[in-house]
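Got some structures for you, see below.
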Structure I
Amino acid sequence: MPRDDTEVVVTGLGLVTPAGIGVESNWERVTSGVSCATTDAALSGLQVDFDCRVPGFDPEALLGGFSSWQLERFVQLAIVAARQAIADAGWEPGAWDGGRVGVVLGNSLGGTATFEEQCRTLREDGPTKVSPLTVPKYLPNMVAGYVAIDCGARGPSLVTATACASGTTALGVARSMLRNGECDIVLAGGSESALTPTAMAGLAKMGALSRRRESPESAGRPFDIERDGFVAGEAAGVLVLERAADARARGASVRAVVRGYGAASDAHHPTAPRPDGEGIEQALRTALADAGVAASDVDHVNAHGTATPMNDVIEGRMLRRVLGDRPVVTSTKGVTGHTLAAAGAIEAAYTVLAIERGLVPPTANLKNQDPEIDLDIVSGEPRSGRIEVAVSTSLGFGGHNAVLLLTAA
């Protein structure tokens, strides 16, 4: 039976990002405003040889056994983040009804490391040397499948693939599943680890990446007049979503309310956003209407803010047009880099933390704000203040746009 008016809440967070492993280490680094970008030996010889990797991620120590060598890194990151989120929500997988637990995770590129490695093996050693794990390791859907296996979630599981909007799309889909009564708990978010030579060379060739090889730590400059592209990153973010009544009945701590969601397509270009920002504007207005919230009530925006010349000015003009100059805006990609399909998920988690703690992280490397972007963007130091209503925006190749609206519990 549909339950369209059901309130959905966040009860758990899990983060594995370039800013650290765990929620607190992430928040400390993101609010510091110090970029995670460094030169990467795995990209030696490429036009762009720097990125943002998860520091100190040891699969053997964190996962052990089978998972440490038979799973692709994007799956490993997601499992660790999911375990964190489940524990944070106060659940023990053995204690829940697995048939009522769903998994919805965003991913776009799958196991690029395995695919590149096995292509080399095929070319150099022949077909008999190709690993039988090739397909299950690079399939994008396996991130949801393995997370479900790990925690015994036997409800619906799926992967959303809307490029860099995938994590936000996943949260929107998960919310609908809960409101429609399909599940009682959903693990939702996104994961990506595609910092491989072919993927990075492709992004560099199309002009998406910053070329500041001499100073990686200052390369990603969201909303800055001198921005020249994003710094690629890897990450996983998982949020536990439940219906508010169920969460409160079991005495769970409610971290935030997922009040609204909106999605729209540009129908314009495979990689460039619409110059008028109509698609992301439609998604934002849909989220506001879905939440029953006026534009003038929005206190904070965690913007997509990739540091690409086109995205930032188009998004910035749209935010000003719809929300005015009241919201306090940030782009946490200045610290974490652009984590592609995981971006919407980790930024939703950062938005939850901003609401809880009344603190907006600064936009790293923002020294000279583009005068075409007339917004109150935080730079330098984090800014404190009461946050009741916040939005997180995401745009993806293919013209995908998604917006999540979160409110205080």
Structure II
Amino acid sequence: MSAVAVTGLGLVTPAGSDTTATWDRLCQGRSMALLDPELADCAVPFSCRAADFAPERLLGRGLTWRIDRFIQMAMVAAREAVGHARLGPGQWDPARVGVVLGVGTGSGDTSISTYAKLRNGQHQGVSPTFIPRSAPNMAAGEICIDLGLQGPSMAVATACASGGTALVIADQLLRSGTCDVVLAGGSEVARHPLSAVTFDKMGALSRRVRDPEGASRPFDSGRDGFVLGEGAAVLVLERAEHARARRAPVLARLASAVATTDAHHPTAPVPDGSSAARTIRAALEKADLSPADIGHINAHGTSTKLNDLAEARALRTVFSCPPPVTATKSVIGHAIGGAGAIEAAVSVLSLIHQRIPPTANLDRIDPDIDLDVVTKQPREARLSAVVSNSFGFGGQNSVLVLTSP
């Protein structure tokens, strides 16, 4: 089977509530981090929040009340992606359309508020909607209900690699002939007090409380942790034959998608980057491409000391001269389970626009990191193939290779 076609994109991020707004603000290269009222009592009281997201206007008041924010974002992204792909009843067999979404923890805020009621003995105050509002699989389930899809649907949880791993599974569903179309992506609302406190206790969050906008600084010598974010991305993936038969606009091709595991440590990457390098090599081999064919890398780029260094070492291992790199999290923060899908969508947009958005806040690159990181302003480039990396707790790795149509 030829490479899987990407025919639609949908995005909801702190940079904007659709694909166009997100891309435009990413290209400005300015962080969206601000003080967050919901984190006011936390040691790290800032995040990247999707302030422009208006679910009641986009979904209606009743549906917005019934579902949690990570589901709302996923549904809006899915609707945009399907519209972008010019798909709908009559263009698909609903039994052959799947949905695969990466989700890290689901609904933190709902869980926290519900547990507080239980702890205080307020059992009557616990909503019967708690489980369908908060279960990680419900984002995929609600999308199927909304669009009338009857193929396989599931949630994928591989920590910060979840969004990328969702595309790995979608690729398998398409290549096996199980589905003709798969809506694949990820969604997460990571900016709630439980995440803010626990990630801070682990030393993973930036402590630049006086300068939230300058906090996320991947590959910079002064980086001290990531910034919590939120968002969703959905990509419409199709069997090439299906896209061709309906004369679909093909945005890019998913040439390969590979997932591996470090088997090293619960939270830390392999220091020399060898496991990440192994995954990148496997993805290039599956795509039948050489390192020299890759024109750009959308890095995992969390802005933590260990992850950035390990990823840089992996890239130096695979590429004798790594192509230009960018780190999307510098602008929109870390959406955990949604991050890999958002970055895959941004990689497609780089192929479409032949442009690499800049990494924010990179003032002085870490002397131990020998990479060409795009910063300050977008860089025009002739791109035919790009790599998108995602790495997560548990040693989870996903690497995607995307190519021009």
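Values in this text are rule-based calculations from the coordinates and carry no lab data. The structure presented is a predicted model; accordingly, all values stated were derived computationally and were not measured. Cβ atoms are built from the backbone, for glycine too; each structure is taken alone.
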**Asked** For FRET efficiency 1/(1 + (r/R0)^6) of positions 69 and 333 (r between Cβ atoms, R0 = 30 Å, to 0.05), which of I, II scores largest?
**Response** II
**Message:** When distance in nm of label points 7 Å out along Cα→Cβ at positions 85 and 373 is computed for each of I, II, which one produces 2.7?
**Reply:** I
**Prompt:** Computing mean count of other Cβ atoms within 10 Å over residues 61-68 gives 16.2 for which of I, II?
**Reply:** II
**Message:** Quick check on the output: 15.1 is mean count of other Cβ atoms within 10 Å over residues 269-276, derived from one of I, II. Which one produced it?
**Reply:** I
